[in-house]
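Just below sit the structures, each encoded as structure tokens.
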Structure P
């Protein structure tokens, strides 16, 4: 059995999650309601059991694309029946599988299942120049930044199929995407999402803190709090922005900057003793390489700030 995945998110309250979905669905009774589940972030046995217990029809959201090969580990699309007497209990049961997993979003649409699958395939099969990417559009750590970075034609492409889309943010608040009015002739006609350099950079930037979080868990897990992880993610984002301001580039150096911030105080970088370090970094020298030559006195000064 694989170890439970950990995320820079606060746990989901299954009852609150169920209530949010129920209110959303009830507010738009004329539209089909769907739950999108990122199965890769959940225990597969528990998910299969919960899906079977609901009895609601569900399919691979990417079944009509080459990404269908992910099978049961790919995103699952579950239709929420309007005539089911217990939809709230079913949603609550699903949410309890992985209370901290950013794996659930819900949406309404007036389009067919096939149109929904085509839309999700469009978002998941991203490309940047000649680079083919699997964009994890069902992961709610990715979904908000993905929808926010779409161009107008790309937004129109999604709006043709999805009327409204919601999810829980890291701190438990509800995120929302509302389709803009359709503009004939504007929608992207590609079968995949073509990202320009700016869009690609924006998505990479949005994902960096989660990547650093995972590296911290692997290397210095004692620095990762057991609770308040949405706030911790915000702290990581802030620290990485500061690192950018000091021209700290590349994952090893940016990870090291975060570790210094967590062990020597968030404002460690302000100490005058590091002035030469930041000047050298701005000129292209690696922070990690410079640290190998830091004196014992310099370390003592930095470490004393946390005592």
Structure Q
């Protein structure tokens, strides 16, 4: 995904733009993005969303054999409004920026919203700020931080990585072909970080995890390649058990997933930090997934 033909260094003043200069433009961008989601307005969504995020969202949708862009707007609740939230700060670093808000962030899922932290990310486009993503920080276990932020003390934000603009605009991924067979990669990696790449387009990172992620582009007919890298995390022993699997998913009700690939370590097993494997999606597997 990271293909660089020519590298040009441009020096920007880091985190120097006055908050009053960048806050209105970022809030306008977020509000336009939020309204586009609510109104299912694909044209506006494309205009105000960062290019790399557009492709990432599209890739995940078509990899699940869902319609694009219709599935962009298929959310259980609208994104939270900024109305009623306390603006904390805005920071710019090169072509990236962050804005932080505190208050009762309402995701529309019921219950009484509590005071938490919302951080919005943006990248600079030709016409202004483009919305990238939102990070929600639950402060339930940090009552003292809630009091500090309510009083205007922003010390806590300095230690929140999500609140610091990196200055690096993520590269735009390769547009994936719509999946013919939906696949998921599953990793169990206590005490370890695992990076997995499937067919050189679907990249995943798991840290101390027990979770699954959609394979971008799905599984291909014929041979599929699985590359992985494993390293010990701080606090880990390097002897923990580990599992990497790829499952093929059916869209036929009642048909169970097929385990197409597995790399597994028992506790204390020796391992290599890098490895490559393959699995084959053949006609018999395709027929089974189709319920035949």
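Source structure of the calculated read-out (Rg/Rh (Cα atoms, Kirkwood Rh), 1.00) within P, Q: Q.
Here FRET efficiency 1/(1 + (r/R0)^6) of positions 189 and 269 (r between Cβ atoms, R0 = 30 Å, to 0.05) is compared for structures P, Q. The highest value is that of Q. If mean count of other Cβ atoms within 10 Å over residues 53-60 comes out at 18.2 when worked out from the coordinates, which of P, Q was used? Value 18.2 for mean count of other Cβ atoms within 10 Å over residues 53-60 corresponds to Q out of P, Q. Upon calculation of FRET efficiency 1/(1 + (r/R0)^6) of positions 141 and 253 (r between Cβ atoms, R0 = 35 Å, to 0.05) from the atomic coordinates, which of the structures P, Q produces 0.90? Value 0.90 for FRET efficiency 1/(1 + (r/R0)^6) of positions 141 and 253 (r between Cβ atoms, R0 = 35 Å, to 0.05) corresponds to P out of P, Q. Between structures P, Q, the calculation of distance in nm of label points 7 Å out along Cα→Cβ at positions 37 and 149 yields its largest number for P. I have -13500 for helix-only ellipticity at 222 nm (-39500 (n - 2.57) for each DSSP H run of 4 or more, over all residues; to 500), calculated from one of the structures P, Q. Which structure is it? Derived from the structure labelled P.
Match the computed value 0.4 of distance in nm of label points 7 Å out along Cα→Cβ at positions 45 and 61 to one of the structures P, Q, and report its label. This value belongs to structure Q.
The maximum of mean count of other Cβ atoms within 10 Å over residues 221-228 over structures P, Q, that is, the highest value, falls on Q.
Every read-out reported here was derived from the displayed coordinates using simple, explicitly stated rules and does not represent laboratory data. What you are looking at is a predicted structure, and each value in this text was computed from that prediction instead of being measured. Cβ atoms are built from the backbone, for glycine too; each structure is taken alone.
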